[in-house]
Each structure stands twice: as structure tokens, then as C-alpha cells.
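Each structure below appears as C-alpha cells.
The numbers here are math on the coordinates, done by the rules we state, and not lab data. Worth saying up front: this structure is predicted, and the values here are computed from it rather than measured. Cβ atoms are built from the backbone, for glycine too; each structure is taken alone.
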Structure I
């Protein structure tokens with residue numbers, strides 16, 4: 001590809017991205033989302049985080065490892081329990097990281 005084609009693609013993709021992301025802000029009042037969709041979108045960040053973290057907990061060197069010898073899984077379960085009982089994200093991170101460090105040592 002020539003330099004002109006590369007820069008054309010970069011500029012076009014930039015414009016498309018800006019238009020797609022700003023369309024929700026510019027057209028939000030004209031096309032309101034239904035209440036059920038708005039309610040469902042509140043869970044999107046949590047679902048994305050779970051989708052990113054879960055494979056890391058269950059995989060060890062690319063293989064499924066669901067055993068008590070997996071320190072990531074044990075620390076993740078402990079962090080989840082702390083989160084559910086105390087509702088403190090900082091406590092969950094601290095206990096999860098502390099337990100993970102102890103189990104790896």
C-alpha cells in the first residue's frame with residue numbers, strides 16, 4: 001500500500017469512529033432507548049470485566065486448571081467472597097492479592 005492509501009484509511013477510520021461514538025450524544029434526545037435496554041446497559045461494564053478476568057482465573061499456561069493448586073482461582077474466589085460479604089472493592093483487591101502472593105510463595 002502506498003503512503004496515501006494508508007493515511008486515507010487512518011483518516012477514514014478516525015472519522016467513522018468519531019461519528020459512531022458521538023452519534024449517541026448528538027441523537028440521544030431524538031431516539032431514546034427503551035427502559036429495558038437502559039436497564040440492561042447498566043450491567044455492561046460488569047459483564048465486560050468478568051469476561052476479561054474469568055479466563056485468567058481458570059487457565060494456567062493455556063490449559064484449564066480447576067484445582068486447589070491454582071493460586072489465581074483460589075485468590076479470585078476469596079476476592080469474590082469478600083466483595084459479596086463486605087461490598088468493599090478495596091478489601092477484595094487487598095485480600096485477593098495477599099492470598100495470591102502467599103499461595104505463590
Structure II
């Protein structure tokens with residue numbers, strides 16, 4: 001998957017196209033991500049311990065990973081993977097060629 005938790009991404013397709021946000025959760029098997037403030041859905045909830053009033057709650061729904069693009073220097077960019085001399089894999093921005101994260 002080309003994005004990770006806490007990455008800043010831009011939505012490139014769908015009803016929220018153009019919005020930017022931070023990834024809160026990643027579901028690799030389903031190839032979906034939850035982005036802060038994007039793809040909000042209304043959920044009708046019963047009264048419970050956390051929400052004694054109940055009612056309609058807005059929450060983020062997952063969006064497919066192909067509809068998001070990593071933001072590097074306030075510009076969306078495709079990403080690739082480079083293998084460094086020590087054998088570690090790092091992501092890099094195809095637009096600028098810069099490394100996105102440090103080697104592991």
C-alpha cells in the first residue's frame with residue numbers, strides 16, 4: 001500500500017475530491033483508509049453510555065486507497081519504492097524524487 005497512518009493525503013476522486021486530510025486508520029486487506037474530515041456519513045445511534053442522548057452522529061467512512069494521493073510539499077504526488085544499499089525499502093515522491101520516509 002502506498003500510504004500509511006498519519007500521512008497527509010489528497011482525495012482525487014469521489015464526492016470529496018480536492019479535500020486534504022490525515023490518515024487515521026488503514027485497512028490493508030480491504031485496501032481502504034479513513035481520512036480525518038473526509039467521506040463523512042450520518043449514523044443514527046441509540047442512546048448508550050458514551051452518548052446518553054442518542055441521535056445522529058457524523059463519522060468518517062473508509063475510502064478506497066486508489067482514490068487518494070500522498071501530499072508532499074503541499075502538492076499531490078505519486079509514490080514509488082526504492083531499495084537502499086542496506087536493503088531497506090523507502091517510499092519516494094515520483095514528482096520530486098525526494099524520499100518520503102526514512103529507511104527501516
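Values for this structure:
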quantity	calculated
For 16.9 (mean count of other Cβ atoms within 10 Å over residues 19-26, calculated) the corresponding structure among I, II	II
Answer label among I, II for the case where FRET efficiency 1/(1 + (r/R0)^6) of positions 67 and 83 (r between Cβ atoms, R0 = 30 Å, to 0.05), calculated from the coordinates, equals 0.65	II
Which of I, II yields 1.00 [FRET efficiency 1/(1 + (r/R0)^6) of positions 3 and 27 (r between Cβ atoms, R0 = 41 Å, to 0.05), calculated]	II
FRET efficiency 1/(1 + (r/R0)^6) of positions 11 and 43 (r between Cβ atoms, R0 = 25 Å, to 0.05) derived as 0.75 - corresponding label from I, II	II
Read-out helix-only ellipticity at 222 nm (-39500 (n - 2.57) for each DSSP H run of 4 or more, over all residues; to 500), computed value -25000, structure in I, II	I
Value 21, calculated as relative contact order in percent (Cα under 8 Å, 6 or more apart), assigned to which of I, II	II
Source structure (of I, II) for log10 I(q)/I(0) by the Debye sum over Cα atoms at q = 0.11, 0.14, 0.17 Å⁻¹, computed value -0.66, -0.80, -0.87	I
